[in-house]
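So, here come the structures, one by one.
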Structure 1
C-alpha cells in the first residue's frame, strides 16, 4: 500500500470504518496541539485503536472528511495532507468543520507514523467543549 492508498484507508477510518491492515503494530500517532488532558503521542496499534474508538464514541456526530490536498515529499513513503473534517450536529442540524494538516508515513504498506495538526479551538467549539478547554488553559 502506498502512502496515498494508506491515506484513503485513513479517510475511511476517520468516518468510523475499521480498516484491516492499515496500522503497523508499532505505529506512532502524534497530535502536537492536543488540548490539555489528551495525549500528544500514542504508541502501538492496539493503544491507538482503543484511543480512537473512545474518542469517536464521545463525539456527538459522525465525522466526514471533505476534499483533501495531498502533497508528495522527497520520501515516497511520506505525504503531507490538508483536509477539513465536518459533521452535522444532532438536534440542531448545524454543520460544523475544522481544518487539519497531517503527515503520514508508511512502511511495508502500513501506516507507521501519523502526525495531525488540528484547529483545536474550532474542534472544541463544535463539540461543546470550548468552555472546558478555556478553563483548563487558564488553570495551567
Structure 2
C-alpha cells in the first residue's frame, strides 16, 4: 500500500511540475534572469507550494499518527553546518546553470527537454560522489 501511495504521490507531483511548466529549463532560467527575459511565474509556483505545505502540515499534525506508518519521522537536527552550506550552494549553482532541480529533471526526461540527457547523469554522478566523500570522511573520523 505504501508503494502505491508513494507512486501516486510522485505521479501527482510530476504532473503538477509539467502543468506548471517546470520541466522546461528555460522557465527556470528566465526566472533567474532579472534584467533580461524575467518570468515571474516560478514565484507563483513556489508560493503555491509554500501555501500547500503550510496548510498540509497543519492538517497532518492534528493526526495521532500517519496513515501508513507507525509514527511521524521528523528530522532531529536543526544546526547549520558546512555540509548543508556546500550542498545548498551546489544545488543553487546547478539549478542556475542547468535550469533543473531533481524533480523537474526527471519529469523532463520523457519529454526529451534539451539538456536533460546531460543534466541527469551529471546530477546522479554528483550525488554518488557526495555520498562517497561523506562515507570516507565518516570512516576517517571513526579511525
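Each of structures 1, 2 was scored by distance in nm of label points 7 Å out along Cα→Cβ at positions 29 and 125; the highest score is held by 1. Tell me which of 1, 2 gives -0.39, -1.16, -1.35 when you compute log10 I(q)/I(0) by the Debye sum over Cα atoms at q = 0.09, 0.16, 0.20 Å⁻¹. Derived from 2, not from the others.
For helix-only ellipticity at 222 nm (-39500 (n - 2.57) for each DSSP H run of 4 or more, over all residues; to 500), the calculated result is -22500, so let me know which of 1, 2 that is. Computed on structure 2. Each of 1, 2 could give distance in nm of label points 7 Å out along Cα→Cβ at positions 21 and 85, but the derived value 2.6 comes from 1.
Among candidates 1, 2, the computation of relative contact order in percent (Cα under 8 Å, 6 or more apart) that gave 27 used structure 1. When FRET efficiency 1/(1 + (r/R0)^6) of positions 37 and 69 (r between Cβ atoms, R0 = 35 Å, to 0.05) is computed for each of 1, 2, the one that comes out at 0.20 is 2.
Only the coordinates and a few stated rules stand behind these numbers; no lab work does. These figures come from a predicted structure and were not determined experimentally. Cβ atoms are built from the backbone, for glycine too; each structure is taken alone.
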